[in-house]
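K.L.:
Several structures are given next for inspection.
Coordinate-derived values only; no laboratory data. The shown structure was predicted, so the numbers you read here are calculated from the model rather than taken from an experiment. Cβ atoms are built from the backbone, for glycine too; each structure is taken alone.
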Structure 1
Amino acid sequence: MIPPELGHIPPVAAASYPVRAGNRVRPLIDSVPAYRRISEAVEAARHSVWLTVTFFATDFELPDGRGTVFDLLDRAVARGLDVRAIFWRPNPESSGYGRTFAGTAEDFALLRSRDAGYRIRWDRAPAAFCQHQKSWLIDAGQPSETAFVGGINLTYRAVGNVGHAAEGERHDIYVEVTGPSATDVHHNFVQRWNEASERDAADGAWHSDGDDVLRFPDRVSAGAGATAVQIQRMVAPERYRNGHPSPGAGAFEIVRGERAVLAQYAEAFAVAKRTIYIENQALPIPLVAKPLEAALARGVRVVMLTPAEPEEHVRKARRNPANRAHFDQIAALGRYPNFTLAGIACQTPQGRRSPIYVHAKIMLVDDAWATIGSCNLHWNSLNGHSEMNASFWDAAVVHDLRRALFQEHLARDTAALDDPAALALFREIAAANREKHDAGDPDWQGLAFTLDPATYGA
């Protein structure tokens, strides 16, 4: 039975972490607002700063003249804080995905030149997969504990603001969680830190030997708000073996892996009554697209925002006959009049439209529930990457998130509209912008324009 406060969308039962009430949740849209807030939290930290990193550039600049991430962490160490980072180390099969801080000889030289006082461990994933979690944890286990969960990498120039996207910018999102569910982000970090794959390797750690073991949290952080949250993960089997539970959580055999993010998508698709709004870097694989089509067949209105200009690997996949079923499934979604596939593009100073890459991984259902995190809807994220999302049940927060996203994408305030009317407006504006796009007219309403599911990536 679903607890009344969760409405009609069930949480995931087979998961490391339970739904916890009493959280304060704050979505952070796009890089400048997100990293401004994260930087403020680091600067206000009293005890510790812990982060998990996938892609990383040492010259990535934080907003407002704060310098690089290492500059921010150096200042935290100078204040006496316990600062730790877990960086993904690619395998030969997964190298080349993007810029990383993989613990090369050059990386260690940089750390020595900075006399870096923080602790680092490197962590691999199986074969061609990656450790794809992007999280920050402030003051772990303390009354001021705060977590940030999302998908924004530390590799792109921090430009623009909400509603003022700049050429070359990526659209992305984090969510700040304060309260009991931050304890589960704490648990996740401890589990990863203690079993980081490279912890005993000669080049697998910085200022951290194999005896540097963290204690799992033994109590849940105090309530800070009114939102129910479940931290959900994708974890490959055999990746971690210590199944010590998070406080108040039931036993979970992590050695068998975890697929809570995928399970939550399936649950949400199955019970959606009116609307599904998705932003994702990847078109859904058939495992996801089929239940999404079932929702469309029930009359649920669906809008999916994805990169207007897909990466080359998507185009390559489109040309491969072996992937025909995948793209046929996407085309099938497009045959429903209640489905809209869209991208976004900003107007440049030269008077043209330039695509904005959609890197977000979120879903909103019925203006009642949402998920924000690192998990894409492609094969890798759903079959081997390590991922983490925060799902939350709070109609007021979800409504405000939808309003903020649509304000950015449509340049219209949809606060007075219910979710079906808002998604209908999205389709109307995006379709009109598509007509202007095809006519070479850059004078659009907002940023969104429709894409053709049948030819996407061709």
Structure 2
Amino acid sequence: MASDLLRRIAGNRAGEISASVEAAIRSGQLAPGESLPSVRRLADHLRVSPTTAAAAYRDLQIRGLVTAAGRRGTRVSPRPPVRHLSPATVPPGTRGLLDGNPDPAFLPDLGAALARLRPGPRLYGEPANLRELLDLGARLFAADAIPADFLLVVGGALDGIERALVAHLRPGDRVAVEDPGYPPVFDLLLALGLMPVPLPVDDRGILPDELEAAARGPLAAVVLTPRAQNPTGAALDAQRARELRDALAGRPDLLVIEDDHGGAVAGAAAQTVVGPALDRWAVVRSFSKSLGPDLRLAVMAGDPVTISRVEGRQQLGVGWVSHVLQRLVVALWEDGHVQRLMADAAATYTARRQALVDALAEHDLRASGRSGLNVWVPVPDEQAALRRLLDAGWAASAGERFRLRSEPAIRLSIGRLPVAEAPGVAAALGAPSPRPARTRTG
């Protein structure tokens, strides 16, 4: 198998070698997570210098195609940014607890809203950000004690996170992230050539002592989720937010990004770690969970330098987020029926999370889910737990892709799980495994 792997890589120069590896990844000949030959072995096989082979790997790492883990060697990234990876699908005959989606029953009718909106044409040179949407964002941020002097509109939470990172960081910089955390954030960092620094979380978010220790090192940024943390459901409270601000007090130069993707339906009040002690920060609030994932829109607040850089780079690329979407968000948010839908969604998601956490506790299964659309369940063996659920007709997500150093677990998405069915899910997960468990240490 090792010789087969080597045959997939060719070239005499670093650029040729990295291009052949990229082609193998794109074609599926090299799978996500697959180990690559050591630098010396690759150099011997291609009859090039170790320096050339190392340069090829370094180029691949900077572009997020491979990861280097010291003695564990070099591997293809879990989600290399060169080809589309299909999302997890629900096996036939089972019901899904794996997609993290909101319940469509609580999303507004976009077609009807667009028909009422009757948007007119917008032309080049007009303001990029709709004034009414910026005013709405300012009110929402101000209500949560988040400075709203500088705002702009971005194409969703991840778009805002990426733009804020690129505005300040360079390949090789270290970024603290939640562990367990959101896989697309991990993948984004790798694609930008940034190094994730995993920080453990509990029900109230990142542990302050861990953040303070990381901030004493060569850290450049922190990405955190104030509520509806994916996958654990963690949510900051006022005390934890204050403790995290204290942990950052000695590093005003750090870029701090808050990903408030849950917004109005998170089921927890918004808290923030940003304040006057920070020089560089951004808070991105998405409308995808409350108004619909297809809207792809978020409002970003930040310090003047960050907002200026993000807006300037945006103008060089996409230019602006569609004004149809911007006007649609404003119209929906000001609709009384939509406000009631969001309130009902937040209450229903809270009831569904709590029902599942309580049902799991009846089977001595510890779980977390203070907010958001997911419940996180530590297990000794992820695959054995998933098999038990599948046997009972439920499909869930293995925790492996959400973890960097944290312990095994599975993620259960509760967006469309009726309260009455939570005991059945818990009973299936708590049933004895028919096969010997294999512990995965991550």
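K.L.:
Consider the structures 1, 2: one of them gives 1.00 for FRET efficiency 1/(1 + (r/R0)^6) of positions 306 and 354 (r between Cβ atoms, R0 = 35 Å, to 0.05) as calculated from the coordinates. Say which.
P.N.:
1
K.L.:
Using helix-only ellipticity at 222 nm (-39500 (n - 2.57) for each DSSP H run of 4 or more, over all residues; to 500) as the calculated read-out, with -12000 as its value, let me know the right label among 1, 2.
P.N.:
Numbers: 1: -8500; 2: -12000.
The read-out was computed on structure 2.
K.L.:
Further question: Tell me which of 1, 2 gives 0.60 when you compute FRET efficiency 1/(1 + (r/R0)^6) of positions 154 and 338 (r between Cβ atoms, R0 = 41 Å, to 0.05).
P.N.:
Matching structure: 1.
K.L.:
Something else: If FRET efficiency 1/(1 + (r/R0)^6) of positions 90 and 290 (r between Cβ atoms, R0 = 30 Å, to 0.05) is calculated from each of 1, 2, which structure is the one that comes out at 0.40?
P.N.:
Attributed to the structure labelled 1.
K.L.:
Additional query: Can you tell which of 1, 2 yields 9.0 when mean projected area of the Cα convex hull in nm², for residues 130-233 alone is derived from it? Can you show the working numbers first?
P.N.:
On the way: 1: 9.0; 2: 7.3.
Among 1, 2, the structure yielding 9.0 for mean projected area of the Cα convex hull in nm², for residues 130-233 alone is 1.
K.L.:
0.9 is what came out when distance in nm of label points 7 Å out along Cα→Cβ at positions 410 and 426 was calculated for one structure; which of 1, 2 is it? Write out the running numbers ahead of the final one.
P.N.:
Details: 1: 0.9; 2: 1.6.
Computing distance in nm of label points 7 Å out along Cα→Cβ at positions 410 and 426 on every structure in 1, 2 gives 0.9 only for 1.
K.L.:
Moving on to the next point. Out of 1, 2, which one gives 34, 25, 22 for semi-axes √(5λ) of the Cα gyration tensor in Å as computed from the coordinates?
P.N.:
1
K.L.:
By the measure mean count of other Cβ atoms within 10 Å over residues 50-57, tell me the structure among 1, 2 with the highest figure.
P.N.:
Going through 1, 2 one by one, mean count of other Cβ atoms within 10 Å over residues 50-57 peaks for structure 1.
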